[in-house]
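In what follows, structures are represented as structure tokens.
Every number in this text was worked out from the coordinates using simple rules, so none of it is lab data. The structure displayed is predicted, hence computed values, not measured ones.
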Structure I
């Protein structure tokens with residue numbers, strides 16, 4: 001994996017993320033709602049991200065890596081870490097994506113080569129998309145895919 005390329009994309013503060021609400025919560029009580037959604041909605045969110053990610057994976061050339069982890073959950077799953085798993089079937093990739101979101105045991109980096117951007121999937125509601133800020137066509141495609149799944153493609157607002 002070209003870790004320098006991934007690190008460079010992750011440094012970009014103009015990244016986007018996929019979310020289940022269209023607004024930016026201002027009230028700390030939103031954490032209560034997020035916890036509720038985590039308990040009731042996380043599996044559905046994982047399925048939506050699975051479908052969206054697979055559509056991108058099968059549309060653009062990419063490499064897919066799982067970050068090495070010491071998690072006991074990860075060891076039981078016997079997955080390949082730090083190697084390109086793009087050759088896995090859609091069913092296996094989808095299963096891994098759902099498990100990452102619902103069990104929070106590692107991070108998946110999907111490094112798209114043309115156009116060059118990164119989709120990073122971590123546990124719970126953490127799905128970031130880096131390197132797309134200057135590509136209007138790509139942003140529009142991701143926005144449409146998100147809308148199709150009932151999700152929102154939102155820019156990160158730097159502090």
Structure II
């Protein structure tokens with residue numbers, strides 16, 4: 001397939017995207033072995049559709065395939081520097097569309113939103129073993145020195161594995 005001739009796009013999610021978004025979000029949860037219900041997906045859909053909420057969603061696709069990816073992100077307050085940052089919570093590109101540059105376009109779209117809104121940093125995390133994604137992240141960003149912790153004796157991580165103390 002000639003990737004140069006493929007027309008790619010990224011845009012904010014709209015009400016007509018619900019069925020496709022829901023299908024991809026469900027697939028994303030399965031890949032991450034994260035328990036998820038229809039009610040949970042409905043709640044997140046309400047968040048990304050509600051202008052009073054701070055969770056945003058952009059969709060990515062090609063003219064030929066339609067929507068094949070999404071990214072969820074949100075603003076957050078950073079007390080120490082007294083600024084607003086942006087956190088990417090979730091990103092997914094359908095396996096059939098990987099390698100087309102859509103993940104990079106999705107992240108670029110979030111960086112553009114951050115710039116337009118005066119958010120001073122865009123951050124995300126990924127699994128240590130997500131090597132394909134990390135190759136992209138190493139090219140467009142950098143690994144910080146910070147380690148992520150999660151509170152709770154019986155907490156589970158995003159893969160559903162019990163946390164270890």
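Here helix-only ellipticity at 222 nm (-39500 (n - 2.57) for each DSSP H run of 4 or more, over all residues; to 500) was calculated and came to -10000; which of the structures I, II was it taken from?
Details: I: -13500; II: -10000.
Considering all the candidates, the number was obtained from II.
Here relative contact order in percent (Cα under 8 Å, 6 or more apart) has been calculated and equals 20, so which of I, II was it run on? Going label by label, the one that fits is II. Here percent of Cα pairs over 19 Å apart was derived from just one of the structures I, II, and that gives 54; the source is I. Here P(r) over Cα pairs in 5 Å bins from 0, in percent, for residues 90-129 alone was derived from just one of the structures I, II, and that gives 6, 25, 28, 23, 13, 4, 0; the source is I.
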